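A.B. asks: Below: a set of structures, written as structure tokens.
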Structure 1
Amino acid sequence: MRIHPLSRRATDRDSGRPYIEARIEFFDAFGHTCKGVGQIRIDLLAIGPAKGLLQRITTYVKDFSDLSVNRDHYDDVTRTYRFHLKLDREALPERLELRACFLSANGQRLEATYCL
């Protein structure tokens with residue numbers, strides 16, 4: 001699993017509020033992209049001025065065992081799962097980190113991080 005480089009900062013056209021578009025990509029044992037079944041948690045963290053200082057901005061949890069939820073987030077073109085992390089803030093800190101943790105249906109735990 002990785003947080004795909006297509007993940008980005010974005011702005012809602014209607015409200016003007018910022019959000020994060022996070023894209024998660026899964027790989028099978030052969031390194032080919034695939035779908036995932038299990039539960040995913042994505043944390044958006046602000047990176048502070050001091051090294052290692054992180055502040056959680058929001059957390060997003062989805063259960064991909066529910067096939068309709070799985071299908072709703074999957075993008076066939078990029079073969080990634082897409083998430084819009086809506087925020088209560090007017091502005092985002094300059095440095096952000098996405099952390100994803102996936103617990104598969106068979107109990108395997110996968111983790112990934114990505115700086116925005």
Structure 2
Amino acid sequence: MPITLEQVEFLKQKAGLNYEEAVELMEKAGGDLLRALKILEDNGQLAFTPLTKKAGQETFWSRLWEINKAARIRVNRPEGTLFQFPLALGIAGAAAFPRLTSWSMLVLLLTRCSLEIHVR
């Protein structure tokens with residue numbers, strides 16, 4: 001396989017090699033970048049680290065977790081808040097006990113209570 005400048009630059013940056021060492025390694029690997037990385041790893045010159053998110057990048061789950069930490073369900077009466085609990089607990093309870101949830105909602109309606117989802 002032909003050795004490209006991009007491959008040599010990648011090896012220089014990733015493994016801290018100079019140009020000559022990177023070219024020699026690519027020649028030893030037959031122009032295969034993956035094989036060259038494997039050789040470096042076997043020799044202990046390169047350790048792969050787990051991927052981390054870049055600044056400003058958020059995954060769906062990390063954003064959902066942030067919302068969950070800040071979101072609460074409040075049960076209010078005309079006099080004030082009766083009680084409150086985390087949104088995740090409410091969702092888990094509704095999924096685990098749907099019949100109890102529907103009866104609870106009926107009781108809230110009949111007693112003139114309101115249900116709010118509050119996000120800080």
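A.B. asks: Of structures 1, 2, which gives 1.00 when FRET efficiency 1/(1 + (r/R0)^6) of positions 42 and 98 (r between Cβ atoms, R0 = 35 Å, to 0.05) is computed from the coordinates?
C.D. replies: Structure 1 accounts for this read-out.
A.B. asks: State the single structure among 1, 2 that was used to calculate mean projected area of the Cα convex hull in nm², giving 12.8.
C.D. replies: So the calculation was done on 2.
A.B. asks: Continuing with this model, one more query. Who wins on distance in nm of label points 7 Å out along Cα→Cβ at positions 66 and 82 among 1, 2, i.e. which is largest?
C.D. replies: Going through 1, 2 one by one, distance in nm of label points 7 Å out along Cα→Cβ at positions 66 and 82 peaks for structure 2.
A.B. asks: So FRET efficiency 1/(1 + (r/R0)^6) of positions 26 and 74 (r between Cβ atoms, R0 = 41 Å, to 0.05), computed for just one structure, reads 0.05; which one of 1, 2 is that?
C.D. replies: Working through the options, I get structure 2.
A.B. asks: Can you tell which of 1, 2 yields -16500 when helix-only ellipticity at 222 nm (-39500 (n - 2.57) for each DSSP H run of 4 or more, over all residues; to 500) is derived from it?
C.D. replies: The correct label is 2.
A.B. asks: On to the next question. Starting from the value 31: which structure in 1, 2 was relative contact order in percent (Cα under 8 Å, 6 or more apart) calculated from?
C.D. replies: Clearly, the read-out refers to 1.
Where a number appears in this text, it was derived from the coordinates with a stated rule and is not lab data. The shown structure was predicted, so the numbers you read here are calculated from the model rather than taken from an experiment. Cβ atoms are built from the backbone, for glycine too; each structure is taken alone.
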